[in-house]
Every structure is written in C-alpha cells, then in structure tokens.
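In the part that follows, the structures are each spelled out as structure tokens.
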Structure 1
Amino acid sequence: MKVAIVGSRGYPSNYGGFESFVKQLSERLVSKNIQVTVYCHRALFEDRPRKRQGVDLVYLPAIETKILSQLTHSFLSIVHASFSKAEIILVLNSANGPFGWIPKLFGKRTVINVDGMEWLRPKWKGIGARYFYFAARLATRFYDEVVSDAEEMRKVYLDHFGKDSTVIAYGAPNIDLSNPSNQIKERKLQKGEYYLIVGRLIPDNNAKLIAEGFMKSRSRRKLVIVGGVPYKDEYVDSLKLLSNSDERLIITGHIDDRGEIAQLFQNAYMYVHGHEFGGTNPTMIEALGYGCAILALDTRFNKEMLQDRKYGAYFEKDIDNIRSQFDHWDTEDSTVDRMRKNAALGVTEKYKWDHVCDQYIELFSQLARSK
C-alpha cells in the first residue's frame with residue numbers, strides 16, 4: 001500500500017500537533033511495510049533529504065504569507081500527490097476541504113483529518129471564519145472518509161454538516177519519567193510550587209485569561225507559561241507585559257528541550273489547560289502521562305478526555321471563577337496529590353500510538369478494497 005500525507009509543515013518537525021502526528025504515524029506505517037510519502041513545506045527545511053527513517057519526502061513551495069502559506073502548500077501537495085503512485089491520500093486540516101475533488105479526478109482514495117472547530121477560533125474573523133466553516137462543509141462532501149479525533153468532535157460534524165466520521169484519537173507523546181529536576185532549579189522553580197500552562201499562545205487557548213485570574217488570586221505559588229508563536233504577535237506581547245507586574249507570573253517562551261518540558265510537567269503542582277475549540281489535545285494527554293493534576297476549561301472536549309471528573313477538575317471562562325479556583329486548589333495539597341497519583345490511568349488504550357496506527361491501517365485497507 002502507498003500512502004501520501006499532506007497538510008502538515010513536514011517531517012521531521014516539532015512545531016505543532018499535526019507535525020508530531022505525522023512523525024508518529026508515518027514511522028509506524030513504514031515499520032509495517034507501507035510506503036509513505038510526506039509533503040514538506042520547502043521554506044522550513046534547510047536540509048532536504050529525499051528519505052528519512054524510511055519515509056519518502058517531497059519538498060514543495062508556497063506563497064509565504066501568514067494566511068496563505070499552509071493553504072497554498074497543501075494545494076500544491078494535493079495536486080502533486082494526485083499525479084503520484086499513492087493509492088491513499090491522507091489530508092490534515094479541514095481548511096483543505098475544498099481541494100478534495102482534485103484526487104477524485106485521478107481515482108485516488110482520500111481521508112481527511114478535520115482537527116478542531118477552526119471557524120470559531122478568534123484569530124479567524126469575518127471572511128476567515130466563514131471560509132473555515134465552508135471548507136469544513138466541503139471536506140464532508142469531497143473526501144471518501146472523514147476522521148475526527150474525539151467523539152464530541154464527531155457529534156459536532158454530525159450536528160453542523162450531517163456527516164458521520166470515524167473517531168481515531170490522538171496518541172500520547174513518549175513519556176520519560178527518569179529526568180532529574182536540575183533545569184527547573186535553574187529557573188528558580190521548586191517541585192510542587194508552581195502551576196503550569198503549555199501550548200501555543202493564541203487567544204482560544206486562554207493563557208492570558210488564566211493569567212489575569214491567577215494574578216487576582218491569593219496563591220502563594222507561581223504560574224509558569226511555556227509557549228509562543230513563530231511570528232510577532234500583539235496577544236503574546238500583552239501577555240508578556242502582565243508578567244512585569246506580578247513576580248509570580250513566569251513566561252518562558254517556546255522551549256525546544258523535551259527533557260526540560262518533561263521536568264516542568266513532572267514537578268508542577270497542577271497543569272492548567274485552557275484550550276477551547278479542539279478535540280483530543282496532545283498536551284493534556286502528555287500532562288496526564290507525566291502524572292499531573294489537571295485543572296481544565298469546562299468544555300465538552302476536555303470532559304471527554306478527562307472522563308468527566310475522573311481525571312481532572314474544571315474552571316469556567318471567567319476571571320472571577322478562575323481566581324476562586326486558584327484560591328481553592330492552592331490549599332488542597334492532599335487532594336491534588338491523589339489526582340497526580342491517579343492521572344496516568346487516564347492515558348487509556350485509545351491514546352496509544354500503536355493503537356492509533358492500527359486504526360488508520362484498517363481504514364486505509366477498507367478504502368483500498370472498496371476501490
């Protein structure tokens with residue numbers, strides 16, 4: 001079987017969730033004797049080998065603007081893949097929904113992983129939001145199979161577009177519990193004396209709102225925010241300004257060192273998760289794997305991942321509620337300790353990469369047989 005993967009920045013890349021997904025899935029597919037081609041955004045790679053770890057790589061250009069780069073790269077990649085020997089084309093991101101008719105002209109079987117509700121994200125306003133909704137609708141019409149990464153996201157696509165989808169969750173990152181805590185000491189942090197946020201600093205992840213609520217609290221601990229965006233951004237700048245007025249607030253920026261990230265998770269008092277519009281979130285799975293107590297925004301997706309209240313607690317999208325949650329949990333050391341000891345059990349079989357890979361292979365096989 002020959003599979004092409006389109007819609008990420010490429011392989012290998014550590015920038016985002018789709019890039020981690022491509023690495024984990026493609027390497028496992030290759031290990032099972034499936035030929036995999038990953039399309040890479042040429043401008044992001046100085047070194048451009050044609051093959052890594054058995055994965056074939058194709059580098060294509062794009063119109064290099066914030067809005068058009070990924071979209072134009074995906075368009076060119078889908079056209080190229082349609083002329084290739086690939087039998088199955090796996091496309092990532094509902095934004096690529098309008099391109100699904102192209103592979104059909106060449107008899108290709110197609111799968112699209114639609115990710116989250118992009119049309120609701122604050123960064124897409126007006127025409128952008130309408131485009132993403134339109135693109136998601138076309139994704140349900142043009143592609144042979146739609147994959148959602150959570151049962152609640154499946155319900156969203158049923159409600160909005162009348163289209164059922166195959167639910168395949170996102171896999172848990174590799175968990176290394178052997179790291180010492182030297183690096184957190186270099187940041188003047190102590191085990192159990194800080195709350196932690198990890199993720200891209202974009203409005204719908206709500207890091208600024210959480211920080212504002214935290215600053216109003218009486219917490220004796222610190223709030224460490226790890227993340228950034230690869231461009232100049234007013235939202236990030238406003239968040240950094242907050243840290244100038246409260247010494248408890250620490251903004252680290254993006255951290256590449258996975259060992260340091262692991263230490264931050266392992267030694268946090270609680271992990272605070274404000275992601276709003278996605279389905280299965282890889283960072284929260286990672287936090288569970290590292291044994292973090294979880295305080296998450298009260299959304300249908302977070303409740304699915306945490307099995308309601310079995311593996312976490314919740315806050316509302318309101319500064320006063322966030323303040324009260326920090327005041328409450330700051331004094332609940334014994335309860336938080338029990339949450340940490342129980343957390344890893346939340347990484348169930350559906351979040352294991354081998355299981356995720358097997359589900360994709362079964363889906364690809366069904367499509368190949370139906371051709």
Structure 2
Amino acid sequence: MTHRTSYNIAVLPGDGVGPDVIRESLRVLAAVESKLDGVRFELREYSVGAGEYLRSGDPLPPATLEDLKRHDAILLGAMGLPHIRWPEGVEMTPQIDLREKLDLYCGLRPIRLYHELHTPLKKHQAGEIDFLIVRESTEGLFSSRLLKHSPEAAEVTDTLRITRQGSERLFRAAFRQAAARRRHLALVDKANVLPSMAFFRKVFDQIAQQFPTVQTERVYVDAASLYLVQRPESFDVLVTENMFGDILSDLAAGLVGGMGMAPSADIGDRHAVFQPSHGSAPDIAGKGIANPIATILSVAMLLDWFDAAETRRGAGLIRQAVERVLSDPNNRTADLGGHLSTTEMGERVARECMRADL
C-alpha cells in the first residue's frame with residue numbers, strides 16, 4: 001500500500017472470546033500509535049458472527065460487507081458458536097465468507113516459539129521453531145461447502161477444486177514470502193494419490209522456475225505432519241491447499257503453545273483480514289483467561305501489510321514487546337500453564353511498547 005498518515009480499520013470482535021482478545025489488541029495498537037510519527041488509526045466496530053445472526057438473521061449482513069470493503073484493513077476476533085448452526089448442521093463461518101467474498105486467497109499462518117516452556121517438544125529453545133504456513137483460502141476442499149443437500153440424502157460429496165489461476169497466485173505469494181525469509185519453500189500436497197494435487201504440484205514446479213534463488217522441496221501432507229513434530233526447525237515456509245493448511249496450522253500452533261499463540265492473515269490483492277487462528281471458545285468467554293497474544297501479533301501483521309515505514313516500525317515494536325514479555329516465564333496465561341489474565345497480558349505488552357525506543 002502507498003504511504004498514508006491515516007488508516008481506517010474495521011473491527012469485528014465477533015463471538016465468544018473475540019471481544020476479550022480484541023480489547024487487548026486495541027490496547028496495544030493505541031500504545032503503538034502513540035509512538036509513531038504522524039500515523040493515526042481510525043477504528044469502526046461492526047457486528048458480525050453468530051451473535052449478529054441471532055439479532056438480524058444474517059451473520060454477515062450485505063450492508064456491513066459493503067462497508068468493510070471501504071476500509072484499509074479488517075481486524076477480527078473470533079466468529080461462530082457451536083450451538084448456532086445452519087439447518088444442514090454446519091456452523092456459521094462468516095470469517096470464511098469474508099475470505100471468499102473479498103478474494104483473500106493468501107492465508108498466512110506464522111508459527112514462532114517464544115519460550116521453551118511453551119512447547120511440548122523437547123530440546124527446543126526460543127526462536128528455534130520459526131516457520132510460516134501459506135494456505136490457499138478461496139478454493140480447495142472448502143469450495144463446495146455452501147452446496148445444499150437433502151436431509152434424506154444417501155450420499156454427500158465435497159469437491160477438492162484446484163485452479164491454475166488460484167494456484168499460480170498462491171505460489172507466487174509463497175515464493176515472495178520465502179524470498180524475504182530464509183529462502184526455502186516446501187510444497188505440501190497429496191500428489192501421489194489425488195489428481196487435483198498432482199496438478200497442484202505441476203503448477204508449483206512451473207512457478208518455481210521464476211524464483212531460482214528459493215530452494216524448494218515437495219512433501220506429502222501425511223509426511224509433513226510427521227516432520228512438523230519430529231523436526232519443525234527444518235521448515236521455513238510451507239505452502240498448501242485450503243483444508244491441509246487448516247489442519248496443519250492447528251498442529252503447528254500446538255508446537256509453540258497452542259492456538260492463543262497463533263496469529264494469522266488472509267490477504268488478497270485489494271483487501272485483508274487479520275485475526276487469531278483460534279475459534280470463539282465460548283466455554284471461557286468473559287472469564288478473563290483467554291490468551292490475547294495471537295490477536296496482538298495479528299495486529300503486527302496488519303501494520304506490516306500497510307507497508308509504510310512507520311507502520312512497519314510499529315509492527316516491529318509489537319513483536320519486540322511480545323518477545324520481551326514472553327521471555328519471562330512468569331508471564332503466561334492459563335493455556336501456557338500460567339496465571340495471567342487476558343487483561344494483564346495485554347497490559348504488559350502495551351507497557352513494553354510504550355517503553356521501547358523507536
């Protein structure tokens with residue numbers, strides 16, 4: 001994006017713990033804003049999710065969607081509640097609707113270990129696990145999710161849709177991410193069994209020729225699951241299909257402390273949504289124990305996406321603050337085995353942002 005002094009951010013707290021973690025992420029954003037030179041963030045909150053469905057009958061009202069398109073970025077908490085479902089039995093997922101309606105094809109799921117106490121694995125120090133999953137977010141096995149079927153149906157089929165256009169733009173984005181990191185990109189597929197995945201790999205091989213400085217490897221999804229547990233430090237960037245990325249992202253989050261440590265972004269050519277990878281966790285909503293770190297780090301990704309010198313500095317400020325806070329083993333929320341509340345964690349990160357020198 002071009003340099004700006006003011007940015008409009010749509011805030012979608014959503015359901016369950018969404019409002020809890022969004023509140024702390026905005027606390028941190030305000031701290032960062034006070035440290036930046038001439039940059040201001042204009043926030044507007046919208047009701048989207050299962051709660052909005054109960055109010056209006058639509059979890060993502062058309063007028064709201066049109067408003068969201070006019071913002072520079074969207075910050076989302078969590079959406080959906082297990083007991084509020086469509087007639088065919090699936091949960092309401094307006095966050096997925098946003099990816100598809102805004103053509104947010106590039107899902108970024110960064111995974112980083114901030115403290116050795118956060119991982120169930122042995123012999124991994126802070127920073128030794130540091131990789132990025134790039135997930136295609138508009139097609140794949142999710143492509144037929146909106147198709148209806150009769151309650152009396154004897155068979156229901158989902159289609160794994162892979163297009164050349166969708167794959168090419170995904171792979172170019174993944175190669176650019178790898179080129180900016182450690183220059184290693186792993187394709188994760190199931191090309192030994194599924195023709196759609198063989199096609200996916202063929203397109204990857206063609207795009208790889210355009211990025212000769214990036215080393216590549218190809219890994220079947222089942223093997224990738226094994227290697228992520230056995231040797232996660234060997235990965236830099238992984239790129240994969242929608243459903244595979246959905247599953248591997250959760251597995252990867254478990255390596256570094258859980259879903260409360262996993263930020264994400266879904267990016268297109270014109271729009272972008274930033275949110276924690278976790279769900280709405282209604283069982284702990286309002287209890288003050290949800291981990292806000294994933295949402296706070298998602299704000300850092302949002303600032304990076306604005307791609308101005310000051311906003312990039314702000315993103316770095318957040319990441320440094322998180323690093324400093326989590327380097328102290330006493331600074332852990334319940335999911336990490338500690339006792340900090342949601343608010344206490346947010347306050348400590350915000351305080352570190354204020355202390356830092358830009």
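Just so it is clear, none of the values below were taken in a lab; they were calculated from the coordinates. In this text, all values refer to a predicted model and were calculated from it rather than measured experimentally. Cβ atoms are built from the backbone, for glycine too; each structure is taken alone.
For the reader, a short list of remarks on this structure follows.
- Here semi-axes √(5λ) of the Cα gyration tensor in Å was derived from just one of the structures 1, 2, and that gives 29, 26, 21; the source is 2.
- Origin of the derived value 21.8 (mean count of other Cβ atoms within 10 Å over residues 206-213; candidates 1, 2): 1
- Origin of the derived value 37, 30, 26 (Cα extents along the principal axes in Å, for residues 246-333 alone; candidates 1, 2): 2
- Per distance in nm of label points 7 Å out along Cα→Cβ at positions 182 and 262, the highest-valued of structures 1, 2: 2
- Ranked by relative contact order in percent (Cα under 8 Å, 6 or more apart), structures 1, 2 are topped by 2, which has the highest value.
- Comparison of 1, 2 - label where volume of the Cα convex hull per residue in Å³, for residues 30-213 alone is highest: 2
- When mean count of other Cβ atoms within 10 Å over residues 46-53 is computed for each of 1, 2, the largest belongs to: 2
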